[in-house]
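Q: Next up: the structures, one after another.
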Structure 1
Amino acid sequence: MILEGKVWKFGDDISTDHIAPGRLFHLRSNLEELAKHVLEDADPEFAKKVRKGDFVVAGNNFGLGSSREHAPTIIKMAGVSAVLAKSFARIFFRNSINIGLPVLECDTDKLENGDTLRIDLSAGVIEDKTNGAKLEFVPLPDAMIKILNDGGLLAHIEKHGGFKLD
């Protein structure tokens, strides 16, 4: 699975409240509307400028805070093809895989806002086409790749008639 897009860089400790602002909790049943506000507390212009295929890139502890399942969902709905960070809150990581959003742990220091990336999920390689840097990440396990290829855990279960990863 190959992904290509532009970097939107954020810092450390981007919480689920940064991703899906708590003041907009009333929109949790209208995810399309909530997605128009994704990450606005970290970058007020992000939702207006992000394009399909782009990447959210961050530092440590991305997705900390509450277990809002709609946080990774609205990132995906905004068109983001993957989130790259030095580390993730565990529940955010799992929720992301469950809804079909790749989350990759890697050193993000060499990636800059606006860079263009090409990512090979199976090989564990990130190529920064802007500055020529090549980064590696631990490739996702085959089971997670299958879930992502099917569009998330629910779609995977529906497709295979049960929880089957082979």
Structure 2
Amino acid sequence: MIVVSDTSPITSLAGIGRLELLQQLYSIVIIPQAVYDEMVRVGKAVPGALEVQTFAWIKTQQVSDFDRVSVLQADLDPGEAEAIILAMELNAELLLMDERSGRNIALSYGINVSGVLGVLLEAKRKGLISAVKPLMDQLINDVEFRVSSQLYTIILQSAGE
């Protein structure tokens, strides 16, 4: 399974100490160079920055079509734009992205998209975690992940919690 990730799912899961869920679910996660740069070259500590540099299962790959990236950068940050284009270039089965505008654009291109909450739901379905709620609460409290009360309820219902 080819999985491409934007910055947020990696930093969010690393921020709560559960980055290993990505490896357990997908074996290998590919990030575009812009995502790597957003995490490593920002001049401050970012959760997951060391991991994207050292974990063999997180692969960095350059996009080929920078013209398409440029078009998307009118509406998205470089990491989101490159993640979408890389997912298309690799014919990825899944794009991990949390930002609504990027998700909407990816969906308009026919890309299958999930975010960190979808990762938690899948991890529970596969028995990798026992409950979604404590991890979702940790995301909200520890890494300031934004979840509307409506989405919070939907996720808990989906998890059977």
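What follows draws every value from the coordinates through simple rules; no lab data is involved. Predicted model only: the values in this text are computed from it and were never measured. Cβ atoms are built from the backbone, for glycine too; each structure is taken alone.
Q: 1, 2: which one has helix-only ellipticity at 222 nm (-39500 (n - 2.57) for each DSSP H run of 4 or more, over all residues; to 500), as calculated, at -15500?
A: This figure was derived from 2.
Q: Further question on the same structure: As an exercise: FRET efficiency 1/(1 + (r/R0)^6) of positions 76 and 148 (r between Cβ atoms, R0 = 25 Å, to 0.05), calculated from one structure in 1, 2, equals 0.75. Which structure is it?
A: 2
Q: For structures 1, 2, calculate distance in nm of label points 7 Å out along Cα→Cβ at positions 44 and 132 and state which one comes out highest.
A: 1
Q: If you don't mind, another one. Between structures 1, 2, where is distance in nm of label points 7 Å out along Cα→Cβ at positions 12 and 100 highest?
A: If we compare distance in nm of label points 7 Å out along Cα→Cβ at positions 12 and 100 over 1, 2, the biggest value is for 1.
Q: Please compute relative contact order in percent (Cα under 8 Å, 6 or more apart) for structures 1, 2 and give me the label with the greatest value.
A: 2
Q: Given structures 1, 2, which gives the highest value for FRET efficiency 1/(1 + (r/R0)^6) of positions 4 and 140 (r between Cβ atoms, R0 = 30 Å, to 0.05)?
A: Largest one: structure 1.
Q: Quick check for you: by mean count of other Cβ atoms within 10 Å over residues 52-59, which of 1, 2 is greatest?
A: 1
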